[in-house]
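Peer 1: See the structures that follow.
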Structure I
C-alpha cells in the first residue's frame with residue numbers, strides 16, 4: 001500500500017493555471033491538471049460592458065482565477081484518488097502566480113470589480129500592464145532626486161510592471177477606486193486568502209514589487225508624499241497600517257512559512273483534508289528555482305515562457321544595472337535573490353507566427369502534421385549562425401533588463417526581397433539569446449560571475465534549436481529542468497517544507513529541494529565555432545542596444561507618441 005505523502009502545487013500563469021500532485025520523497029509528479037482562463041488577457045474592453053480600455057492596459061478577470069483554482073485542484077485530487085492516493089496523504093498546498101498581478105478588495109475580501117464592473121482600475125492588473133509607465137518614470141525621477149537608497153536594489157529604475165507604479169496610476173486616475181480599496185493584494189496572496197480565510201502579504205512580492213526591505217531603507221511615507229500628496233496612504237492599503245511602527249493587520253509571511261490552514265468548507269469543496277497548511281504565496285519565476293535542485297551561488301535560472309525571468313542567488317548584495325530586484329531571502333533563505341528578465345520571449349515567436357507567416361507555410365505544416373513552430377524550427381535548423389543576414393532587437397514588448405524601458409520596440413535589420421520566414425524565425429531566437437547575454441554581462445560587470453545556466457519552461461523542454469542557440473550565444477552550458485511544470489512543482493516543494501517533517505513533509509526547505517528538485521541528464525554544450533560567429537553578431541547587437549536604448553536615438557518613442565496621438569484623433 002502507498003504510504004507516501006504528497007503536496008499540491010498550484011501555478012497561476014498569464015493565460016492558464018495548473019495544479020500538480022507531487023510525491024515528497026522524490027518530487028515525482030503523479031498527476032496534474034490545467035485550466036485556460038476564459039477571458040484570457042483583457043486588453044480591448046471590459047467584459048460585458050462597452051468600456052473601451054486605453055492603450056497598454058492588460059487586465060484579467062478574477063473569477064477566471066477562482067474557477068481555475070477549484071477546477072485544477074479538484075481534478076488533480078480526483079485523479080490522485082483514482083491512483084489510490086488517499087486524501088489524508090496530501091499534507092500541504094503551495095501557490096505561485098505572475099507578479100505583479102494584483103487586485104483591489106474590500107474589507108470582506110470581495111474584489112472591487114464586483115461593485116464597479118465598469119471601472120478598469122477596479123479590475124485585476126496583470127504583470128504586463130504597461131499603462132503605468134508615466135507613473136514609473138515619475139517615481140524613478142523623484143527617487144533619484146532624493147537619492148533614495150532603495151534604487152541600489154532596483155537597478156537604478158522603478159519598472160512599470162511593478163505594483164508601486166500601478167498603485168500610483170490608480171491613485172491619479174481613479175481616486176474613488178483607490179479610496180474604496182481596503183487592500184491591494186497580489187493574486188497569490190488573494191488565493192491564499194480564499195483557501196485559508198487569512199489576509200497575508202508574502203515577503204517575496206513585497207520586496208520585488210513594492211521595494212520593501214528589512215535591511216536597507218524601503219519606500220517611506222515621506223517619499224510617497226513627495227511623489228504625490230496623499231499617496232502615502234497606500235501603506236494602509238498594503239499592510240493595514242501606516243507602514244512604520246504599528247503591527248500590520250495583514251500577516252506578513254516569509255517564503256516557506258505557513259500562510260494559514262485549509263478551511264473546512266473549502267476542503268470539502270476541493271476533496272482535501274481540512275486543516276492542512278497552505279504555504280506563503282510565491283512569484284511564479286522564483287518558485288521554479290528549487291525544482292532544478294539549485295542551491296549554488298552564481299548559477300542563473302532562465303524561466304522561458306511568454307516572457308523570461310532570470311534568477312540568481314548570491315550571499316552578498318551588490319548593485320547590478322537593470323536588475324529587477326535584489327531581496328534578501330527573496331528566493332531561498334540565506335541568500336540574496338536577484339531577478340532580471342525579458343518582457344517577451346514566447347510572445348515574440350507567437351507574434352511572428354500569428355501575423356507574418358505566409359499561408360503556404362501554414363498549409364505545409366498542416367499537411368505534414370506539424371505545428372507551425374515545428375515547421376519553422378525544422379527549416380531554421382539548416383541555417384548556419386550568421387546565415388540569415390538579419391539582426392533583430394528583441395524589444396517587441398519593451399525592455400525589462402537591463403534598460404528597464406517599456407517604451408522601446410522591436411527592430412528587424414537586414415530584410416531583403418529574398419528573406420524567408422525561417423530566417424526571421426531564427427534571427428528572433430538569436431536576438432532573444434543576445435538579450436540574455438546582455439543580462440549576464442550586467443551581472444559579470446558588477447562582479448557576480450555567471451558560471452552555468454539552467455532553464456525551465458515549455459520552450460526549454462520542447463525546442464532543442466532554441467536552447468542550442470542560447471548555449472552558443474552565451475558560451476555557457478545549459479541544464480534543463482526535469483519537471484515539465486516547473487513552477488507548480490516549485491510550489492509543491494515549498495508546501496512540503498511548510499508542512500514540516502511532523503506532518504509528513506520535509507524538516508526544512510533545503511531538504512525539500514535536495515529531495516524533490518532534479519535536472520535532465522543531458523546538457524546543452526556551446527559549440528566553440530558557432531560562439532565565435534555569434535560574438536561578431538552580438539557586438540553589432542550591443543551597439544544597436546546602446547544606440548536605441550540609451551537615448552542617442554529615441555525614434556522608437558517618437559513613433560509610439562505619434563501612434564498614440566493618431567489614435568486619439
Structure II
C-alpha cells in the first residue's frame with residue numbers, strides 16, 4: 001500500500017493537470033499522517049502558487065515536522081511568504097512573519113522593510129519586530145563557522161540586504177522606525193559609508209536615533225559594530241564618546257572579552273582617545289564581578305586607553321588584590337610596566353598570593369626594581385616548594401654562574417663574596433664540577449682562588465677529597481689555605497689528613513692544621529654547611545707578579 005501511495009503522490013507532483021492541486025489540497029485534512037506528509041511534499045514539489053498560499057494560510061496550525069519539511073525544500077514558499085508579509089489579512093500576515101523567521105528567508109528583508117515603513121499599516125509593528133529578529137539570526141550566521149551544507153553564503157546575503165536597509169535609513173524622516181535603524185547597525189558593517197556619514201553629521205535626521213541605539217542596544221550585532229569600529233585607522237569621534245559612556249553589564253563584558261588576549265595595534269591607537277570609562281569612573285567594585293578572562297580584558301583596555309597612569313595602576317592593583325586567578329596573573333605581568341615605591345610594594349605583596357603563577361611572575365620582577373634585600377629573597381625562594389616559583393627565582397639569578405663568579409671573584413668584598421658564592425652553589429648545577437676542576441688546576445693562583453671560592457660557596461665538604469689533596473701541595477701557602485678551609489668539613493677523613501699535616505715541614509701549615517683540629521675539638525659536631533671565616537686573606541697574600549694572571 002505504501003508503494004502505491006508513493007506512486008500516486010509522484011504522479012500528482014509531476015502532472016501538468018492543475019486539478020491535481022485541488023486533489024492534494026483536499027487530502028490535507030485526512031487523518032492519516034503518512035498521507036498528510038505525502039501531500040505536503042507533493043505540493044512543495046509542484047511549486048503551485050495556490051498550494052503555497054494554502055500552506056501559508058495553515059502555517060499557524062502546522063507542527064514542527066511539517067515546518068522542517070518546508071525548510072528542507074529550499075525556499076519553495078518564498079513568493080507566498082512575501083505576499084503574506086504584505087497582506088492586509090491579520091492571520092496571514094502573522095503567518096508570513098513567523099515563516100520568514102522559521103525559514104530564515106533573509107532575501108525577504110526588503111519586503112519586511114516595505115511593510116514596516118507603511119504608517120497606515122496596522123501590522124507595521126510586527127513587520128519591524130520580525131525584521132529585527134531576522135537581522136539577529138543573520139548576525140549569528142555571520143560570526144558562526146560557515147555551514148557549507150547550506151549553499152547560502154551569509155556574507156553575500158548581508159551585502160544584498162544592507163543596501164535596502166541603508167536606503168530605508170535615508171528615509172528615516174518619513175517612517176521614524178527605530179527597528180530599521182537597529183537592523184541597519186547590525187548588518188551594515190563599520191566601514192559602511194552611510195553609517196559613517198551619519199556619525200559625522202549630527203544634524204542628520206537619523207543621527208539621534210542611531211547614536212541612542214549605539215549607546216543602549218544590547219543586541220550582539222550592534223555591540224560588535226561599535227568594537228569593530230576600533231579597527232578603522234581613525235574611528236568617528238561619536239564612537240569614542242559611546243565607548244566612554246556605556247556601562248551596561250552586557251556591553252562591558254562583551255568589550256572586555258574582545259580584548260582578553262590582547263588589544264590590536266589599530267584599536268590601541270583609537271583607545272588612546274578615551275581617557276575615562278563610566279563603568280570605572282566612580283569605583284572599581286564592578287571589576288570584582290568579572291571573571292578572569294574579563295579582568296584580563298579590563299587590564300588590557302586600561303593599559304591601551306588614554307586613562308592616567310595613576311588610574312591604570314589602580315585598576316591593576318585592584319585586580320591583583322581582588323581578582324580571579326587569571327586576572328591576578330595578568331595584573332602581575334603588567335606590573336612590570338610600572339615603576340615607583342607603590343608598584344614595588346605591590347610586587348612584594350604579590351609574593352604572598354595564593355596562586356603560584358602570580359608569585360612566580362612577581363619573583364621575576366624583584367631584581368629589576370632594585371628592591372632592598374631582593375637577592376636575599378631570591379636566595380630563599382630558590383628552595384620554594386612551588387616549582388614555578390623556584391624556576392622564576394633561578395631565572396632571575398641566571399647570571400650567578402660559576403664562570404661569572406670566577407671572573408669577578410677578585411672584585412667582591414667579603415660580604416658579597418659569601419652571598420654570591422652561596423647563590424652560585426645553589427643556582428648553577430655545574431658549579432661544583434667547575435670548582436673541582438679549579439682545585440685541580442696546574443696554576444698555583446687558580447688553586448688558591450679555588451680554595452677561597454670553596455669557602456665562600458660553603459662547598460668545602462662537597463670538594464673535601466680535592467682540598468685534602470691540596471694539604472700535600474708543593475706550595476706551603478696552598479697547604480695553609482687547605483688546612484684552614486677544612487674547618488667547614490669536620491669529617492673523619494679531614495681529621496686524619498689534618499693530623500698528618502701537623503708533621504708538615506712548614507710551621508705555618510702545622511699551625512693552620514692545629515687551629516682547625518682545635519675548632520673540631522671545641523665543637524664536637526660542626527655542621528658541614530656551616531660557613532667558617534677565612535683566617536687568612538689569601539687574595540692579598542701573593543703579589544700580582546707571582547700569580548701569572550689577573551682576576552677581574
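Peer 1: Work out which structure the value 5.7 belongs to, where distance in nm of label points 7 Å out along Cα→Cβ at positions 203 and 347 was derived from one of I, II.
Peer 2: Label of the source structure: II.
Peer 1: Where does the value 13, 44, 34, 9, 0 come from, among I, II, when P(r) over Cα pairs in 10 Å bins from 0, in percent, for residues 59-178 alone is the thing being computed?
Peer 2: Of the options listed, only II reproduces it.
Peer 1: Looking at FRET efficiency 1/(1 + (r/R0)^6) of positions 211 and 339 (r between Cβ atoms, R0 = 30 Å, to 0.05), point out which structure of I, II has the largest value.
Peer 2: I
Peer 1: Can you spot which of I, II the value 160 was calculated from, given it is volume of the Cα convex hull per residue in Å³?
Peer 2: This figure was derived from I.
Peer 1: One of I, II was used to compute relative contact order in percent (Cα under 8 Å, 6 or more apart), and the answer was 5. Which one was it?
Peer 2: Derived from II, not from the others.
Peer 1: Given that FRET efficiency 1/(1 + (r/R0)^6) of positions 379 and 491 (r between Cβ atoms, R0 = 41 Å, to 0.05), derived from a single structure, equals 0.95, which label among I, II identifies that structure?
Peer 2: Clearly, the read-out refers to II.
Peer 1: Could you figure out which one of I, II the value -11500 for helix-only ellipticity at 222 nm (-39500 (n - 2.57) for each DSSP H run of 4 or more, over all residues; to 500) was computed from?
Peer 2: I
The numbers here are math on the coordinates, done by the rules we state, and not lab data. The model shown is predicted, which means the values in this text are computed figures rather than measured ones. Cβ atoms are built from the backbone, for glycine too; each structure is taken alone.
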